[in-house]
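Chemist: Take a look at the structures below.
Bear in mind that the values in this text are calculations on the coordinates, not laboratory data. Since we're looking at a predicted model, the values are computed, not measured. Cβ atoms are built from the backbone, for glycine too; each structure is taken alone.
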Structure 1
Amino acid sequence: MRHLRIKKLVAGLSLVEVLISTTLFVVIILSMTGIFKMILDSQRQSIATQNVQENVKYFYEVISKEIRMAQRSSGACAEVPGAARFATSTNTYGDVLHLKNYHGECVSYSLDEDNGVVRFKVVRGLGGNQNGGFLTPAKINLKELRFFVREADNEQAYITINLIAEAVGREANYSLMNVQTTIASRYYRAD
């Protein structure tokens, strides 16, 4: 009889041990799943931010070259008055920058919508001979673009560009960034 009691006690402890070990296993797996999800979200955020930075950097490289080498319009570009190098206007999505580049082409930088995504657009040329396209891919959405132009006689002109960009897709809420830079023209004397 005593032997029977010991067997029942051992069997009861085994069931309790199984329940405790199963509970511990579930808790450990759930916590590891949470950590794994945090790592994946962090990686997505990093990739989205890197994509936005690379594409904004490309836009800045293209526009910087044309701003630095911009010529006085001298009436060649309808949007740029008289002896000015730069002019701004607005469209539905923000500011538009107009200038005459070093090839003598009239150039406009702006935001425009393409299949539900707002992207950087450049247009070069005069009248019916205009060409251009988008400078950013469809995976980057631009929320705002502002140009602040300072141009005075016999002073070096400069333009401050402020933009807000984000990645399109699941990572969009992670990669919102506000970027600002100032670019100076190389010419500041009457030419």
Structure 2
Amino acid sequence: MSIEMIRMSVVKTNSESNYQVSVEIPKGVEIQVDDKAVTVKGPKGTLSRNFSNPTYNKLIKIEKNGGIVVSASSEKRKMKAVAGTIRAHIRNMMLGVTDGYRYTMKILYSHFPMTVDIKGGEVHVKNFLGEKGARVAKIKGKTEVKVDKDEITLSGIDLENIGQTVQRIEQACRLSGKDRRIFQDGIFLTGRYTQTGKPL
């Protein structure tokens, strides 16, 4: 399964819905839609998400009609953006259960050698700038985190969980009150891929 195979399109209509965007359902993927709740099942697992929001519930509709169609009963820029965002999330869910995701991070230090360990669903960064206590970042959801020397690999089927875990690790090593030109220690995102190796 490649990214290009999950096609998205925009369709303008004169029906009750003024604006529609759609996503094709790839082979091997099953999708259930219950109002704003969407469940996607594929070879690598199952993802569910509820897109319900009191602000736009009456203006947005999600339907399974050949593919997945997200409709907005308004062509205002904000509602177009909401429809497009929901479509992108559903596409990411499809790609997650077929290909999966893999992010890479680099451990950099110039003053004090850091060590990174995984303990009980948390990333522990020790000796950051010589600090005695460990800096801790919680792993989101079922994201798998592995440490190999100075590289961290995060993988899973839920793109948002992986992204939030990356953000937590970066924030845990955030510097305050120090000149970044001198202190370049930290853990930084270096790559975003599907598990098949295709860059995102």
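Chemist: If helix-only ellipticity at 222 nm (-39500 (n - 2.57) for each DSSP H run of 4 or more, over all residues; to 500) is calculated from each of 1, 2, which structure is the one that comes out at -13500? Write out the running numbers ahead of the final one.
Modeler: Details: 1: -13500; 2: -6000.
Attributed to the structure labelled 1.
Chemist: For FRET efficiency 1/(1 + (r/R0)^6) of positions 35 and 155 (r between Cβ atoms, R0 = 41 Å, to 0.05), the calculated result is 0.85, so let me know which of 1, 2 that is.
Modeler: Working: 1: 0.10; 2: 0.85.
Of the options listed, only 2 reproduces it.
Chemist: Then there's this: If you rank structures 1, 2 by mean count of other Cβ atoms within 10 Å over residues 115-122, which sits at the top with the largest value? Display every interim value, and only then the final one.
Modeler: On the way: 1: 17.0; 2: 13.0.
Max of mean count of other Cβ atoms within 10 Å over residues 115-122: 1.
Chemist: Determine which structure produced the value 0.95 for FRET efficiency 1/(1 + (r/R0)^6) of positions 43 and 59 (r between Cβ atoms, R0 = 41 Å, to 0.05), calculated from the coordinates; the candidates are 1, 2. Don't skip to the answer; put the middle values down first.
Modeler: On the way: 1: 0.95; 2: 0.75.
Considering all the candidates, the number was obtained from 1.
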